[in-house]
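Every read-out reported here was derived from the displayed coordinates using simple, explicitly stated rules and does not represent laboratory data. Keep in mind that what you see is a predicted model, and the values were worked out from it rather than measured. Cβ atoms are built from the backbone, for glycine too; each structure is taken alone.
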Structure P
Amino acid sequence: MQENPENKKETKNFLEDFYMLHKNKIFVFITILLAAVIAVILLSEFKEKKNIKTGQKYIQAGIYLSSNQKEGAKKIYEEIILSKNKFYSILALNTIIEKNLVLDKNKIIEYFDIVEKSNAAKKTNDLIIFKKALYLIKNSDEEEGKDLLKNLIDQNSSLKPIINEVLEK
């Protein structure tokens with residue numbers, strides 16, 4: 001099927017007329033589109049660099065810890081938690097608890113709250129709350145820990161079987 005020359009000319013005229021009529025709008029649209037693409041790329045690069053720096057800090061804190069410089073390690077781990085990095089904040093909190101770097105129960109609970117708020121994934125949040133409950137139970141606040149566990153059960157957490165085991169003991 002061939003288009004006759006008359007139809008081609010009409011299409012061409014329509015496109016030219018459309019372009020002339022909406023030239024400014026087309027230019028603005030393309031400019032905004034390019035700016036948005038560039039912004040997304042730059043934001044992605046920024047997040048990647050920030051994540052790499054946080055990873056390097058986590059490694060540095062581990063080196064401090066292994067060379068028995070607990071105060072330096074503690075400071076860096078706290079900085080990582082406050083950065084609200086979804087991955088490294090959890091690791092830093094676990095290390096602080098595991099190595100008893102912070103003994104103040106209220107400070108640990110504050111760190112749990114920060115890490116909990118920085119994670120959007122339900123399964124990850126459930127794990128953080130579960131760990132918080134275990135921490136509370138271990139550190140003489142058994143009732144509050146059990147309440148957290150019961151709340152997880154009420155929310156149909158995937159950890160329900162494990163939580164039931166903990167509550168039975």
Structure Q
Amino acid sequence: MRLVLTADTHLPKRARDLPGPLWTAIEAADVVLHAGDWVDESLLDAMTARARRLIGVYGNNDGPALRARLPEVARVDLDGLRVAVVHETGPRTGREQRCAARFPDVDLLVFGHSHIPWDTVAPNGLRLLNPGSPTDRRSQPHATYLEAETTGARLTRVRLHTLPRP
């Protein structure tokens with residue numbers, strides 16, 4: 001199964017649209033996971049129309065309309081891979097232990113908020129992935145998103161994609 005992970009899109013405040021390569025990946029993916037900070041409902045509508053399956057949550061920059069349509073935490077079983085998506089996980093220090101305690105029954109946690117790509121494993125085996133942001137790189141050298149592949153109940157490949165500057 002092919003996954004696309006994104007977060008912190010901040011449309012239309014940080015960009016008018018998602019970069020073309022990300023739209024191409026979204027359309028080719030089996031599942032798209034968005035870890036919040038959409039900002040505008042039109043992106044949720046567009047992504048819903050273009051993705052085969054979309055799993056998303058709201059972030060701290062998402063207003064009442066998006067919060068009415070999206071959960072704070074999404075949980076899904078992808079062919080045995082137990083996944084949770086959330087926007088914020090708190091400070092970098094202690095993140096793995098904190099998330100392992102909060103999500104003890106999950107294999108993969110996708111999160112956003114920091115705009116910083118992140119790929120670590122907690123002591124209990126929980127994989128934590130943050131795709132960065134495709135539109136607002138902040139202190140990072142590039143805007144980014146992640147693609148991942150699963151086989152059965154295992155995450156078998158994770159690839160960070162950098163995006164060209166607009």
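The figures follow:
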quantity: Comparison of P, Q - label where distance in nm of label points 7 Å out along Cα→Cβ at positions 70 and 86 is highest; calculated: P
quantity: Which of P, Q yields 11 [relative contact order in percent (Cα under 8 Å, 6 or more apart), calculated]; calculated: P
quantity: Among P, Q, structure where semi-axes √(5λ) of the Cα gyration tensor in Å as derived comes to 56, 24, 12; calculated: P
quantity: Comparison of P, Q by distance in nm of label points 7 Å out along Cα→Cβ at positions 22 and 118 - largest value held by; calculated: P
quantity: Computed -5500 for helix-only ellipticity at 222 nm (-39500 (n - 2.57) for each DSSP H run of 4 or more, over all residues; to 500) - originating structure among P, Q; calculated: Q
